[in-house]
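J.: Next up: some structures, all given as structure tokens.
Just so you know, all these numbers are worked out from the coordinates, no wet-lab data involved. Note that the structure is predicted; figures quoted are calculated from it, not measured. Cβ atoms are built from the backbone, for glycine too; each structure is taken alone.
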Structure I
Amino acid sequence: MIYNNSKYKVKFYKNTKTDGNPVLEYIEKLSVKEKAKVLKYIEFLRENKGYLDEPYSKHIKGKIRELRIDFTKNRHRILYFTFIKRNIILLHVFLKRTSKVPQSEIKRAEENYHNVLENKELYE
């Protein structure tokens with residue numbers, strides 16, 4: 001968990017099968033400059049209570065939104081939603097290579113979303 005010093009908190013999805021944090025692991029592998037920009041955007045998202053207008057964020061499906069972070073030719077996308085008790089859960093992250101968000105990436109975020117709902121105690 002990061003940024004828990006305010007009313008809104010940002011939490012990373014935790015895979016209950018592997019005990020991993022895929023979004024956090026992805027961010028940690030980025031270059032220093034890319035990581036700084038991604039973390040800056042996450043902080044901006046938290047400061048704005050989980051809602052940003054385009055070009056920073058875009059609605060994807062249901063409660064799932066997309067945080068858009070462009071860095072030179074890399075287009076990082078973090079799929080997230082705002083959860084109970086003012087928690088922003090970062091569900092899934094990927095490097096976007098096509099004009100639209102691939103359905104496989106949306107499906108993975110939806111699976112993670114449902115996993116969060118089944119394991120609410122991990123995010124409260």
Structure II
Amino acid sequence: MSQTSNFKIIPYIILFVSILFSIAGQLLMKYTMSHANEGLLTWEFIQKLTLAVSVYCLGVVNWILALRSVKLSIAYPLTSLNYVGILFGSYYFFSEVITLTRIVGVLTIFMGVLLVVIPPKKSI
């Protein structure tokens with residue numbers, strides 16, 4: 001029999017779903033506020049904002065579920081993947097400029113996350 005690993009994939013899937021909902025919620029909030037020309041108390045605005053906040057809240061619910069099994073010291077750094085999603089989402093949906101400085105910044109954050117979440121090798 002082979003040894004089974006303590007690593008369980010489902011909590012990490014839930015964590016990544018949380019990150020995706022968070023990114024989508026933030027992008028929807030930006031969209032809603034960018035198209036609020038008619039006013040903040042219109043029915044259309046309230047519907048869009050409700051959708052944006054609801055999507056974001058789904059991210060929070062998934063975050064809470066993920067924390068049942070994922071160490072906070074690993075889960076929290078992984079949420080910095082939001083930076084990557086927001087950077088590309090802002091470029092794609094809002095035509096924001098991605099500069100070399102932003103790319104280097106996001107890559108630096110991403111490399112830092114890898115250093116935090118990759119488990120250390122056990123010495124023999």
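J.: Output the label of whichever structure in I, II has the greatest value of volume of the Cα convex hull per residue in Å³.
T.: Top value of volume of the Cα convex hull per residue in Å³ goes to structure II.
J.: Computing mean count of other Cβ atoms within 10 Å over residues 73-80 for each of I, II, which one ends up highest?
T.: Largest value of mean count of other Cβ atoms within 10 Å over residues 73-80: I.
J.: For which of the structures I, II does the calculation of helix-only ellipticity at 222 nm (-39500 (n - 2.57) for each DSSP H run of 4 or more, over all residues; to 500) return -10000?
T.: I
J.: Match the computed value 19.0 of mean count of other Cβ atoms within 10 Å over residues 9-16 to one of the structures I, II, and report its label.
T.: The correct label is I.
J.: Moving on to the next point. Mean count of other Cβ atoms within 10 Å over residues 49-56 computed as 15.8: which structure among I, II?
T.: The value was obtained from structure II.
J.: From which structure (I, II) was relative contact order in percent (Cα under 8 Å, 6 or more apart) calculated, if the value obtained is 23?
T.: Among I, II, the structure yielding 23 for relative contact order in percent (Cα under 8 Å, 6 or more apart) is I.
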